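Taken together, the values in this text are just the output of simple stated rules run on the coordinates, not laboratory data. Quick caveat, the model's predicted, so the values are computed rather than measured. Cβ atoms are built from the backbone, for glycine too; each structure is taken alone.
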Structure P
Amino acid sequence: MKLSAILQHLEQLAPLATAESWDNVGLLLGDRQADVTKIMTCLSLTPDVAAEAVRDGVNLVVTHHPLLFKAVQRITADTVEGRMIWNLARAGIAVYCPHTAWDNAPEGINQGLAQTLRLTGIQPLRLFADAAFSMNGAGRWGTLPQPLTLGELAQTIAQKLGIARTEFVGNSQQLIQRLAIACGSAAEFWKDARRCGCDALLTGETRFHGALEVRDAEFPLLLAGHFATERPGMEHLAQLLAAALPDIEAWASRVECDPLQST
């Protein structure tokens, strides 16, 4: 199958017009007329993930986080990123990034987190202004199956996401029924969550001063980690691609792991 046909399918799953204005999404490396038989998804393209793609004969890497996020003047093997891109290009491997378009998609990362936590009445936190995407939006919010204290919810999230713990800001005994979700590093969505009548926001991480801001505003914040909130969505994307494109072998990187470890 031609890369161009696969890109059309990816853009149906996550329309690039719904990405944030600051983002760098779409085809970042590659030839649209190249043939593709193997696709690998990942959260971030790191040297070990790129080496895996080369070793396993991948033709297309779909990475959540963009390569070349900032403008560059040269690509050489003198830097880690340059060497990685050079090796991918030499192996004929294309790179595509949906990033915030996949965060926001109907089957995307935030929707998946909401469903994992069994929220009901799921709705976007921020609606898109474009009428073509009026049923879509950024972030999600919904109602928990039953009210939980903030401490209980933190434990439930850790269990559901398979992590050691969920950090939180707020009173551990406060009851939470409506939960907002914004994956990755999106604590700024707490104001949208409050506007929607939510009791807390789940995200991946925040700055120290972001934690102070929500504490002073007395709005509970749950932090499950950037990797834990987004990697499952890239595994799900690989499953969707494998099911929709039977002639293509698709999988999520087998070597990728959270760089943050704990004992």
Structure Q
Amino acid sequence: MNKNCKTGFIGCGKMAGAIINGIVKSGFLPAENITGSEISSKIAQAAEERLSVRVISDNRRLVKENDVIFIATKPNYVCEVLEEIKDLITSDKLIVSIAAGVSTSKIENIIGKARVIRVMPNTPALVLEGMSGVCKGSGAKDEDIKFVVELLSNIGKAVEVTEEQIDIVTAISGSGPAFFYKVIEDMARAGEKLGLDYEKSLQLAVQTAIGSAKMVLQRGETPVQTLIDNVATKGGCTFVGISVMNEENSDKLFYDVISQTAKKANELGKN
């Protein structure tokens, strides 16, 4: 695979749209190398206008014309789509699934031992700050996963994991943006209740989240706990806030959030 390859997306919803926009914005692939496919010509036309790439309403044509095929439908439609296109999947085509909960083995059981890569992306790809987990199926090559990781790295970051770990990735980074939005909103609303204008409170929470994340990224060998201790000096106001979080068992809260989300992702795969 190279940067001149033709890439198709079966399904052009929010996640596929985020990846397409990110790829084009980053310059990794030109818009003319990307084609989408939707369930009807009306939906395809709307998607084409939204994404500024060619979108058709013919999955089989899309597979014939492209080298890399992203399966970007809702999980419950994946099997139907694969049955439709399976006779067109040749050894020179790479299948990349972003359907939550759908294992590579389930895909291979339908289309044979093809080159399959499974991806768990997230919506911040739209602003080139995505985080994706990537694993390969039994027929995929090392260069296949290298290509997909490179592609996704142009819309954020990507890490290779095992299939057994992908549900955890789903919980942390796939669903994670909503969890961080919730934390930011709760902090902003707390500020509002205490007397600060909501928009100012929101700006404070958002910028603090951005700065804190960058501090963690640039920490080097410094443990995250040290960063916490550097702000939460004993006897200070931050120390009081951290003490409240500890008393309320925030670590258990987030463990429960991640574990229950991962469990649901696993259940989706079984269904």
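Some points to look at:
- Origin of the derived value 3.3 (distance in nm of label points 7 Å out along Cα→Cβ at positions 94 and 254; candidates P, Q): Q
- Among P, Q, structure where Cα extents along the principal axes in Å as derived comes to 55, 43, 33: P
- For -16000 (helix-only ellipticity at 222 nm (-39500 (n - 2.57) for each DSSP H run of 4 or more, over all residues; to 500), calculated) the corresponding structure among P, Q: Q
- Relative contact order in percent (Cα under 8 Å, 6 or more apart) derived as 15 - corresponding label from P, Q: Q
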